[in-house]
Structure P
Amino acid sequence: MRISVVLCTYDPALYDAFREAADSVLAQTHPDRELVIVIDGNRDLAERVESDYGDREDVLVHCNDRNRGLLASRNKGTELASGEAVAFLDDDAVADLEWLAELDAAYENHDALAAGGRMTPEWIAGEPRFLPAEFYFLVGVTHRGFAEGPREVRNTFGSNISFRRDVFENLEGFDTAIGGRKGDSHLQGGETELGARLRTEYGRGVQYNPDALVAHKVFDYRTDPIWLAKRALWQGYSKRAMAVLLPESGGEESAFLGRLLTEFLPGRVRRLIGEPSLERAEELLALLVLTACVGFGYVYGAVRYARFSQAVSEG
């Protein structure tokens, strides 16, 4: 299967990271692939990209006329792509050499409509010992409690997800209002919304292949406790907003919360009591604080979107 990889970028400060991402696509063992680079409205950056990659037959470079946002850029990249499937990679991530081969295997072995893989951490400033694996999703890494082994899921992370091109086009791509719906800049989860529509339209999910690996760079600021707490709050807010806007989207979060409260949290308490250590105490404290932040965000989202739903019904 020919797979086109859409890689979007806009920040010149991330150019070295972008090049690592682009080069990881061009080094794939899967031979039938194409790299589509979309620069989001920065003409100077586009010229730099053209200089480095524009002469390659397996690379297509496009610059938006203005800054249109990540989801619109991904939709544009898909329009330009020639592959039977379209995969998405972020400019702060690096694909494993077998990434596309493993995605291709997911399509072939499961007759999948969409496929995605596992995100692993690349700790730029070192791994924070206090961050529990259950909350790795805050830094864009597959967390403990996500699908264990190959199976269909609602969605994988947006930097390691792909769709058959005809399916993506039939779904009309990513909803570009996510992150700006009704002026709500805190709303996250374009791949969540698209995965929910995939399931509604086709009765199928995204085939998860844990061997399709992408490493996500976790920069220093993303390991700051205050940043993580804020991120957790807005994650909870987004989950509640999505549950209102797309009632069919929330099942996997509910299942994870159930495991967090009944399995992971009690297990950590037992291990701390059995073998006390400062590291285990810090992880348990972080788990409690971050869970509380997600909860506060969820409640705030419930209040705000209850008003939103009422306004829609009355208007």
Structure Q
Amino acid sequence: MLTGATGFIGRHTLSALTQAGHEVHAVARRRGPAKAGVIWHEADLLAGCEVVGEVKPEILVHLAWYAEHGKFWSSPENVRWVEASLALLRAFAVAGGRRVVMAGTCAEYEWSRDVYQESAPLRPTTLYGAAKHGLHVVASAFAEQAGLSLAWGRLFFLYGPFEAPGRFVPSLVLPLLRRESAGMTEGSQRRDFLHVADAGAAFTALADSPVTGAINVASGRAIALRELAVQIAQLLDGGELLQIGARPTPAGEPPALVADVRRLSEEVGWSPKIGLGDGLASVIAWWRERLSSESQDHDRVEGRRA
């Protein structure tokens, strides 16, 4: 069973799970498109998790969470999702489940170093990070007591199709596609970016693995935001439109957030397949097609009005 199956990460995890041969019971508030090997369940997990008893899954991949861009860091919805996630885990144990994979975040770490092993100090500075960290602590203790195998995938920075337009990569791609100026900070911050399709494949590998505990889900490679921005601008022939340093760097922004991915590669046996250049090119193509479709829809509406 996969929760959050229509979300940014969930839709890619759904594809990876079916490609791996799983029958997937996909849970979302609204069902997604029909797909071989997928059985859809419309359910609001904040209102209850009866769907778990109906499905009785062997494996639970739990990705559903509040993720509205710009608001999720401090939203009280994080607390509601801790409660819903623990209820889901209890129901899964009662239903006879055996393996759980949950999505964590690099925001659980104390942002005091450049590269983060899973053993790095955990001292979140946001409600979102604290909620995820708290859920991991309680869920791990419960899983041990209930005889469940639990893996906690700590995500770093993702990009890809269906990303919120305000996030870093689309915040540059969209204006450059429109031949508008694209502003950003001075961009010295180094980050670890992973294509969301690779993240979906990593969660699938975790689901099929016996590895437990926290596992960083990331590329393990650092890139400065300004370098990433220049790559995007070059792919779009928009170097003159890129405005590095046009926006202030937010207070408290850590200089580096990069994952140590040895557990993922050595114990889980998984590594990224999509290079940054190919990933950015595919994202640009996706947004270009989306903008073209929106333009055609607008023209059809205006034509009917005329």
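Matching task: 15.5 is the computed value of mean count of other Cβ atoms within 10 Å over residues 125-132. Pick the structure from P, Q.
Of the structures listed, the value fits P.
Tell me which of P, Q gives 15.9 when you compute mean count of other Cβ atoms within 10 Å over residues 13-20.
Values: P: 15.9; Q: 20.4.
Only one of P, Q returns 15.9 for mean count of other Cβ atoms within 10 Å over residues 13-20, namely P.
Of structures P, Q, which gives -12500 when helix-only ellipticity at 222 nm (-39500 (n - 2.57) for each DSSP H run of 4 or more, over all residues; to 500) is computed from the coordinates?
On the way: P: -14500; Q: -12500.
Corresponding structure: Q.
One of P, Q was used to calculate mean count of other Cβ atoms within 10 Å over residues 157-164, giving 19.1; which?
Numbers: P: 24.9; Q: 19.1.
Only one of P, Q returns 19.1 for mean count of other Cβ atoms within 10 Å over residues 157-164, namely Q.
Where a number appears in this text, it was derived from the coordinates with a stated rule and is not lab data. Keep in mind that what you see is a predicted model, and the values were worked out from it rather than measured. Cβ atoms are built from the backbone, for glycine too; each structure is taken alone.
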